[in-house]
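Visitor: Just below sit the structures, each encoded as structure tokens.
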Structure I
Amino acid sequence: MIIPVLGMDPSLRHWGLSEAQLDLTTGVLSTPIGSIVEPKDLTGKNIRVNTNDQWLAEQLSMPVLAACQKAKCIFVEVPVGSQSARAMASYGICVGILGAVRALGIPYIQVMPDENKRVFTGNKGATKKVMIQKLLELYPNIILPRGQKKGTVGDKSEHIADATASIHSGVHTPEFQTLLRIMQ
């Protein structure tokens, strides 16, 4: 049985999505289709911060919810906190969107960043560059955002790598193993 799966790396500015097909019999994941949702700020004078935040949340919500509705299983590297008040606002927006996903009856499996790195690369302290390299090693045909220099992969690819790592990590969780038994 083959099911559509989705990995997500939530962020206010660069929300990573990784959509693929997972063969439940073999455990093989198809080459993911990665994308990054990058909302744009409102422009003009006298734009309130909270008005802009709502605008950013709306721009994130639409493609995230659309991707979630296509998947049979979703794995999310849920944010865990922040270092500043502004980062906390970003965290709140991301967690709010994830809450809306669940409120719509769409479940997802939470995974932790260090576990994603460990499962994906064998190193729980893997750098962004290592995550991208592993993604390209596993999926040489994946299409990623280009870097500034010709022929290079852009740094934003880290969000697609993290979203894909969420799938790799998520299939090892007890929640997925239970779901797998139910599906089979």
Structure II
Amino acid sequence: MGNSIKFIKNKLCKTCNKELYFENFRKVKPLAKGPNKGKYIGWTDLNGGKRFNTCKKCEQKRSKNEYNKSPIPQMLSNSKIRALKKGIPHAINGAYLEKIWPKDNICPVLGNKFEMGFKYGKSKNLAPSLDRIIPKKGYIQGNLVIVSDIVNRVKSDATLEDMKKILTFYTNKINKINNL
């Protein structure tokens, strides 16, 4: 007879040592690389799904702490995902992001100090953001700058001409209001 699989309803989190219902642990996929490719790391839940050994809250806490130390690994990971989704080149690594990181932790556009860390429910306007200067060129060396998130969102995929028109329009509007 083959090995029987034990389905688990509650599990002890390896980090906080709390026994929690299986849905408090994220689902895992089979390993994509290495000698254990195709195998799962984790345990089998009540429904036969595979789950991670650390609960979602502990994973989130660990991610926040890592991001607070350095947002570069997260920026790199997110840029790879976006490049794949948009079908644009991605030819950078963490060392390159460290090289272009403003040494004084100040946004080169607004002159504000970056606000690090996750701020749920609060504005992320001053968080560091990886901007593609010419979006279609992708994530390649020489085409990237780290700026405040609000700068990146305002710029988005606008051209320089579009941004000049926006600046001129609102400058004129404000001048008219101030002269009333």
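Here, each number is a calculation from the coordinates, and none is a lab measurement. Bear in mind that the values here come from a model prediction, so they are computed numbers and not experimental data. Cβ atoms are built from the backbone, for glycine too; each structure is taken alone.
Visitor: Suppose you compute log10 I(q)/I(0) by the Debye sum over Cα atoms at q = 0.26, 0.32, 0.33 Å⁻¹, for residues 124-171 alone for every structure in I, II: which one lands on -0.98, -1.11, -1.13? Present the calculation step by step, with values, prior to reporting the outcome.
Guide: Numbers: I: -1.01, -1.35, -1.39; II: -0.98, -1.11, -1.13.
So the calculation was done on II.
Visitor: When you work out relative contact order in percent (Cα under 8 Å, 6 or more apart) for each of the structures I, II, which one comes out largest? It would help to have the intermediate numbers written out before the result.
Guide: On the way: I: 27; II: 14.
Sorting by relative contact order in percent (Cα under 8 Å, 6 or more apart) in descending order puts I first.
Visitor: Give the label, chosen from I, II, of the structure having the highest value of mean count of other Cβ atoms within 10 Å over residues 92-99. Mind dumping the intermediate values first?
Guide: Values: I: 16.9; II: 14.2.
The maximum falls on structure I.
Visitor: Next up: Work out which structure the value 1.00 belongs to, where Rg/Rh (Cα atoms, Kirkwood Rh), for residues 12-59 alone was derived from one of I, II.
Guide: This value belongs to structure II.
Visitor: When log10 I(q)/I(0) by the Debye sum over Cα atoms at q = 0.11, 0.12, 0.15 Å⁻¹ is computed for each of I, II, which one produces -0.48, -0.57, -0.88? Kindly include the intermediate steps, with their values, before the conclusion.
Guide: Details: I: -0.48, -0.57, -0.88; II: -0.71, -0.80, -1.03.
Corresponding structure: I.
Visitor: Given a value of 4.3 for distance in nm of label points 7 Å out along Cα→Cβ at positions 20 and 140, calculated from one of I, II, which structure does it belong to? Display every interim value, and only then the final one.
Guide: Values: I: 1.6; II: 4.3.
Only structure II yields this read-out.
Visitor: Work out which structure the value -11000 belongs to, where helix-only ellipticity at 222 nm (-39500 (n - 2.57) for each DSSP H run of 4 or more, over all residues; to 500) was derived from one of I, II.
Guide: On the way: I: -15000; II: -11000.
Corresponding structure: II.
Visitor: Let me ask another. When distance in nm of label points 7 Å out along Cα→Cβ at positions 76 and 156 is computed for each of I, II, which one produces 3.1? The partial results should precede the final answer.
Guide: Values: I: 2.2; II: 3.1.
Corresponding structure: II.
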